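Okay, got some structures for you below.
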Structure P
Amino acid sequence: MSFSFILLLVSVIFFGFLNGFHDSSNIVATPIASRAMSPRAVLWMAALAHFAGPFLFGVAVATTIGAGLADPVHVTQPVVIAAVQAAVIWNVVTWLLGIPSSSSHALVGGLVGAVISSSGFTAVQSEGLIKVIGSLFISPVLGLIASYLLMNLTRFLARGATPRINRSFKRAQVATAMALALSHGANGAQISMGVLTLGLVVEGLLPAFVVPTWVIALCAGIIALGTATGGWRLIKTLGGRIYKIRPVDGFVSQIAGAGVILGAAMFGGPVSTTQVMSSAIMGAGAAHRVTKVRWQVGYEMLVAWALTIPTSAGLAALIYHPINWLLG
């Protein structure tokens, strides 16, 4: 086992932890903001569900990331390491600024930037890139629309209810938060699996791209640990800055978000949990009243999303050559 693979393994573990730490806000912000669950309880529940997700729903997303974006002939350990390091840097910067951004976007941008820096644009597999970009950009639109429609349906069905119905919505958020965490484990957690398996193939430790069980367990465990730690800066952004979330808002946005994320996972499309949940929260709020939502916060998130792929690609392109020189 070479030094370059050990470096990749450490980088992937760190990225996976940051992914869980960074994206925990997407899972737990709404039940915390609506006071449906205590912060620590929902974080630990989300961590356990994250670990179980890829075992229950397969690893189609990992295959898309690891085998669909770049021509395997042009993928080397320095390419993969540069991609992961660029994603780590972007995650840390956006966490410090309290801006919800996408770990999936960051790693996709990093992988594309590193392989272009190494071998040119022809090394990128356009079909896989279109699939990934399409999934990443269509999913938040679906999250917003699904949450808007579901909120209108929920309000219609509960039109004669007393305020006591909020107790039911609070209790229901235990189940919807778990479903959301399972969907994220089945999608977002697989980003690390795809990259690590790609590194195993490049190292010659695997004859073909098939995600080993130990890789699933390692990456799922690391993201679960990061989730249990919790990214409180981002929880505050999603849970309070968009608008004051009530139990019904948390219930509806979690169902809509989980449906979109899990559906994408089953088809092998990597999506941003941050994007989908932010859009779902906005959709639920807009169903009450369009002016209820602080759209300026959404604009700030949109700018961060638009910058993530090109910035991480540029970082990876810059990082690649020093790493390649260092590893000989």
Structure Q
Amino acid sequence: MIKKIIIGIAVLGVVLLAGWKLFYNPGENAPNFDEVMENLNAYHMEATMEFTENEEKKNYFVTVDYKKDVEDQYFRISLLDTNINQEQILLRNKDGVFVLSPLLNQVYKFKGNYPLNSPKPYLYHSMLEAVKGDHELKSMTDGYLLTYKPNYEHRKQWVKEDIKLSTDLKPIWVNIYDENASLMATVLFSKVDLNPTYNEDFFDVESNMKTARENMTDTTSSIEDLPFLPAAPVVSSTLQEQTEATASGEKIFILSYTGDKNYRVIQKILEPSEELTSIEYPGEFVETIFGIGYTRNKYFTYISGNVCYEIYSSDLEMDEMVRIVSSMEVSAAK
């Protein structure tokens, strides 16, 4: 009798399981990221961001704003380096892509599809795009954990990214790891508003520069002494020669490196403009997070704070150039 009961329960279990598999749609309770993207007309986000660069911690306060227009998409991204109190603003409006340097009172104009040209750890668009490729999504009691392999063009060592989302798919935090599972970057969101409103001039270049200049304080740092050397080796090359020269009335420093890959770095201090200066570059805009970069032919120009670096090389890859100039932190002995 007991044996028949056990067999009956087993048969009933099989029937129920088969019925569950027949009628259950595993995707019916999954979040609809496509719907979120289709209805995404604007958002405002604030976050703290920390990077590990050459074993040094770099901290930023990031503000991201987006507005969808009938024919255009507007972006405003503010990156405030909290270590030196320097702000960099990146704008995209109907007139193009602009990088604002309040410290120098200069605007750099570029062509291109920034910021949608590559993933950004603080950009909501990048998170929604991640689910279109290979990814893993885990449902949790307080939201979702999205894991995927990012493709950061100039951060090839960033190979894994975890994104924590709330139940209504708002970002909570982002963790990025290298191939050794070491934590390389974190983004912690303190505010996410998917229904903000903006003034007419919110994405205007001159209005943003005026406000940023007014908010500058005496604690904003600038470099007064050059040259700088990389804080950590990026490629197997050594400093062969260091020279100082004058070009167009400006003092420049030339560092020549030889080894597995040869390259030359030219450094100079940039003076702030009294009047707002706009410079349009024909070269390709290179996103570096830490500064303003663009490339043309065989050289890469990088502006960080009030220092301009130009790196020439036929041997280096672009991500190596970015890592070299981003690591310029050690003052050379004279």
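So distance in nm of label points 7 Å out along Cα→Cβ at positions 182 and 222, computed for just one structure, reads 3.6; which one of P, Q is that? The correct label is Q.
When relative contact order in percent (Cα under 8 Å, 6 or more apart) is computed across structures P, Q, the figure 16 traces back to Q.
With log10 I(q)/I(0) by the Debye sum over Cα atoms at q = 0.14, 0.15 Å⁻¹ derived from the coordinates and found to be -0.97, -1.10, which of P, Q does the value describe? It traces back to P. Which one of P, Q has distance in nm of label points 7 Å out along Cα→Cβ at positions 126 and 286, as calculated from the coordinates, equal to 3.3? Attributed to the structure labelled P. Figure out for me which of the structures P, Q the number -26500 belongs to, where helix-only ellipticity at 222 nm (-39500 (n - 2.57) for each DSSP H run of 4 or more, over all residues; to 500) was derived from the coordinates. Value -26500 for helix-only ellipticity at 222 nm (-39500 (n - 2.57) for each DSSP H run of 4 or more, over all residues; to 500) corresponds to P out of P, Q. Can you tell which of P, Q yields 28.5 when mean count of other Cβ atoms within 10 Å over residues 78-85 is derived from it? Corresponding structure: P.
We did not get these values from a lab; they are worked out from the coordinates using the rules stated. Small disclaimer: the values here were computed from a predicted structure and weren't measured. Cβ atoms are built from the backbone, for glycine too; each structure is taken alone.
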